[in-house]
Structure I
Amino acid sequence: MRSLGLMCGAGPLPARMAAEARRQGWRVVAFAFPGAADLSGVADTIVPARLEALVPVVETLAREKVAGVVFSGKFWMGDLLAARTPDGVHAAIAARAGALVDGNLTEAIVATLAGLGIDLLDQRPFLGDWLGGARTWTARAPSDAEWGDIRRGFAVARLVADASVGQTVVVKRGAVGAVEAIDGTTETIRRGTALSGPGAVVVKAVARAHDFRFDTPAIGPDTLEAAAAGGATTVAVEAGRVLILEPEVTIRRADAAGMALVAADADD
């Protein structure tokens with residue numbers, strides 16, 4: 001049986017991906033970083049891990065004869081920047097990466113794993129039906145005016161995503177209220193809806209060259225809560241490239257707020 005190393009951050013995704021990997025016949029070795037949820041019952045082995053202490057992670061990967069590694073869940077850039085006493089593996093990855101942007105980190109991690117004979121795998125085969133095609137998820141579909149803001153949002157979100165700045169924008173009547181940076185999706189929504197006022201549209205898209213081995217962009221219940229609290233009326237994500245976490249809960253929250261939630265093609 002092949003062994004899969006699952007690098008687990010915060011949120012519900014690691015448990016989902018571990019269960020899907022086991023369904024596909026993998027033996028799952030889960031590395032539980034701070035914030036990771038309980039993985040008992042979905043992983044064969046659970047290993048506590050920290051970003052500043054990666055030597056034990058590398059030693060376990062070798063000992064467990066791991067063939068592939070998948071990242072899962074939320075890892076915060078601030079945790080990488082705040083590591084005051086990194087061990088040798090962390091320091092080597094940081095030195096190889098240089099600027100801490102996703103592309104550089106991916107290349108550094110890929111090179112480190114390749115030195116161990118391990119592949120860094122695309123996350124999407126382990127996501128199941130949480131990653132879907134173009135559709136309207138909610139009872140309400142966007143109005144014509146909201147579709148105009150969705151198209152405007154995709155155009156802007158693609159620009160900033162291609163520049164490795166962020167993936168989410170808030171738009172109202174064509175005016176951009178906020179663009180995501182290091183603060184993340186939820187904080188961007190709060191900023192944008194505060195500036196734009198009720199009726200804003202939230203859009204999340206992905207860089208054309210996005211590497212899904214390192215990250216699959218996502219929205220979830222917290223995203224919809226923030227959007228509803230700020231008076232947004234629509235949330236739109238790029239179909240097949242942004243996943244919906246806990247879709248039943250997320251859709252229910254959107255419907256309760258009278259919001260439209262859609263997945264659409266960013267190039268339309």
Structure II
Amino acid sequence: MKSINRRTFLATGMAFGAAALTQRTAFAQDAEEFPLGSQSYSFRTFDRDGAIAELKKLGLNQMEFFSGHIPVTTDEEVLAEVRATLAREGIDSPCFGVESFGPNADSNREKFVFAKALGISILTAHPDPRSFDNLEELTEEFDIAIGIHNHGPGAPYDGVQDTLDAVEGRNAYIGACVDTGHYIRSGEAPHEVLRALGSRVISLHLKDWTHGGAEKIVGEGDMDLVEVVRALRDINFSGPIMLEYEESPDNPGPDMAVGIANWRKAVAEA
């Protein structure tokens with residue numbers, strides 16, 4: 001299905017959430033309301049082929065890769081090999097990251113060229129404030145969005161207000177990748193964060209945590225999964241949701257399978 005150009009949405013004043021709906025048609029794996037993929041960092045002790053194998057064991061076909069599995073490069077030979085691998089394995093990769101962006105426009109552009117070559121729609125990002133003017137230009141030129149990723153206590157994008165301040169006045173391509181676990185670490189409820197960010201939410205890292213404690217299997221920490229689902233519906237979210245699990249790095253699959261089941265149960269109950 002051909003994607004509708006987001007400039008049309010910008011021109012008519014529609015929210016970014018509507019544009020995300022168009023994106024999602026390209027990578028939705030089935031008829032699920034909120035289909036899951038995985039952040040490849042969950043499989044960081046595996047090589048790329050091993051990470052893909054672990055993803056497929058979970059019955060998923062969407063992956064947000066990080067640079068440990070796919071290097072950021074403009075080398076066409078490398079990019080062609082990556083494209084061939086993803087096509088052969090039937091893997092969709094709507095987003096990539098987390099990548100840093102700074103004041104160097106040439107360095108920033110290289111990452112957009114890389115993303116465009118792989119058909120990536122969203123770059124999950126940790127942007128330096130000095131990069132935003134350049135990023136606005138690049139997002140419009142390449143039709144690729146930036147999802148500002150929160151990294152928990154002490155990080156520049158700690159609480160939801162930090163991201164709201166960063167996106168204020170920026171074009172609709174500049175939004176948020178909401179990491180639910182890190183928001184719990186920051187003392188904020190993920191469902192409240194989602195509602196506060198609204199149409200600026202373009203992707204989600206689904207992760208669970210306990211307040212003041214440790215990471216847990218999704219659905220077994222302090223995240224209210226049912227409320228998260230309701231919040232996603234309230235904001236008309238239709239972007240990629242990437243399950244991320246940093247525990248049990250040598251064998252994360254069994255715990256992730258439980259998290260997937262918990263998520264699907266919450267979607268059914270919400």
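Readers should treat all values here as calculations from the given coordinates under stated rules, not as data from a laboratory. Source: prediction; values computed, not measured. Cβ atoms are built from the backbone, for glycine too; each structure is taken alone.
A value of -11000 for helix-only ellipticity at 222 nm (-39500 (n - 2.57) for each DSSP H run of 4 or more, over all residues; to 500), calculated from one of I, II, originates in structure I. Here Rg and Dmax of the Cα atoms in Å, for residues 126-205 alone was derived from just one of the structures I, II, and that gives 12.0, 37; the source is II. Comparing distance in nm of label points 7 Å out along Cα→Cβ at positions 174 and 230 across structures I, II, the highest value is found for II. Using relative contact order in percent (Cα under 8 Å, 6 or more apart) as the calculated read-out, with 20 as its value, let me know the right label among I, II. Clearly, the read-out refers to II. The maximum of distance in nm of label points 7 Å out along Cα→Cβ at positions 110 and 214 over structures I, II, that is, the highest value, falls on II.
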